[in-house]
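Okay, got some structures for you below.
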Structure 1
Amino acid sequence: MVVIKMTKENIQLIISDEIIEGTPTNLGLTNDIYKAMYHGVHVAIRVPKDETKDLSTFDNEHLVLPLIKDLNLDAKELYYDPSTRIRITQWIDNSVEFKDCSFDDKIIRSAKLIRKLHDSNIVTRNEFNPVSLLHEYRDKITHLLHPIDDYFYLTTKLQAIDNPHHLCHNDLVSGNLLFTNDKDYLIDYEYAKDNDPLFDIMSFITENNITDKTQREQFYTAYFSEPLTDKIRNELMIYEAFHNLLWCTWANMMYNLLQEDIYKTIATDKYNSLLNNIKTGDLT
């Protein structure tokens, strides 16, 4: 495949002598997402932003995608180039992401999607190391938006958690959970590596700003099918604070690189959530 033209207005690719032209969408934070026609069907073309191409986070995706294929969670893949991370998948018609979904049971359906991935017990032997990632993001920041260094002591609390690790998604933002009347999807496995499933649970809860206690308990009931122990609740609390620290740092890095206000907003939101975690969770 050769990328022959890419602008804010469109992208043109050549795949096996077929020219594909895509138009941009407003989807994606670390990637640009284009919509196009390919082999007679609507597709999504994912192209990594130049500023994220050197991050170490995405080095496991090419191993994960074949392993999860039979789980039937992801959109149908039509093309993938591991060297560039450009990926073409079938566009999921009439789908809505989590935040826009009006289904009353969307939290329960989300819990079942995530549990299906975890219950596969796939082990890739490549660890998602959130502490290493935190330091990688911090090292790329030239100007701090918030005094995040004051909270790096949370890494010690996280590293004290010793639960079994297997394949997790690690990036359960709203746009990665898609719902239709007939089927639900868990997409985008760029961050997928072995990790503690409790980390994934808090990825979903923090990234989707689920602060209502009733909704949280609804998710826990659907996912665990049994009452939570004090140990699990404490570990979830630590993971929640760490998530807010990690993604505040990521957003600060992205703002430094791109100077786009959306990342500044994310950084501030995550920082405020982190302060609330510290205040209410006895995490000092």
Structure 2
Amino acid sequence: MLNFDKLADIIINNQSFLITTHVNPDADAIGSEIAFYKLTKLLGKKSRIINHSSTPYNLKFLDTDDVIEKYDEVMHKNLFDSSDVLVALDFNRVDRIVSMQKGFSESSKLKICIDHHQDPEDFVNYFFIDTEYAATGHILFDFIKNTEIVKINKEIADPIYAAIMTDTGSFRFERTTSHLHRIVAELLDCGVNPTEIYDKIYDESKLSKIKLLGRCLDSLQLIANNKIGYMKITQKDFRETGAIESDTENFVNTILSIEGVKLGLLFIELKNG
């Protein structure tokens, strides 16, 4: 059982928060950041969202106030020590924030991690991690409901819905339970439009992304009696299609859609090799 009372105490008894998430953020990462940001603002706190990566184009609609910043060492390095609390959302290893790792690690400020992934690294003062949750956004919903720290409005409900919808594979993965559907019903009652959010995330792809997917599919190989599939993407593929790394989100699910395949792998060549 997560100690939501402790998390509430940390938020209530501090005034400024630096919020961040992992490299190449997905909808759970961005949605959780926005929900946490909106929560703190409702409480009159000062918050900044700063990420190593730019926000993927299909997730920018979640940032309605255009508050997410891309990390710049000169501009932002002092924030690690001037914020009361450093908040790590949807990741549990400090190397997942890449260029922000040094500043985060060396800061003496209070650090918390809210996440749903396994095997956390010891890099914060307080962990709020439970792998039974479908998404980090799911944890934030339960936190708000259990503590009643704020009332969930549409501005909080939208990003939480996006987080849960995407991390459950549009409500088809194992952790899609009846309880989770009741949560979704509450979010819809707050004004969430599921069709609109799905369309913005999945049905507004740029041509460059589709071209990259085509190249990726050309590399598809099946091994181990067709139970394992893998694809690869090179830096040449990115250059020639004009796509970016965040465009590869969910490409691996194409492999898993093949009959008989139990494991899908996507290999991406990094810029530095």
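Rule-based calculations on the coordinates, nothing more; no lab input. Everything quoted here is computed from the prediction, not taken from an experiment. Cβ atoms are built from the backbone, for glycine too; each structure is taken alone.
The value 0.95 for FRET efficiency 1/(1 + (r/R0)^6) of positions 111 and 247 (r between Cβ atoms, R0 = 35 Å, to 0.05) was derived from one model only; which of 1, 2 is it?
That value comes from structure 1.
Work out which structure the value 1.18 belongs to, where Cα Rg over 2.2 N^0.38 Å, for residues 31-78 alone was derived from one of 1, 2.
2
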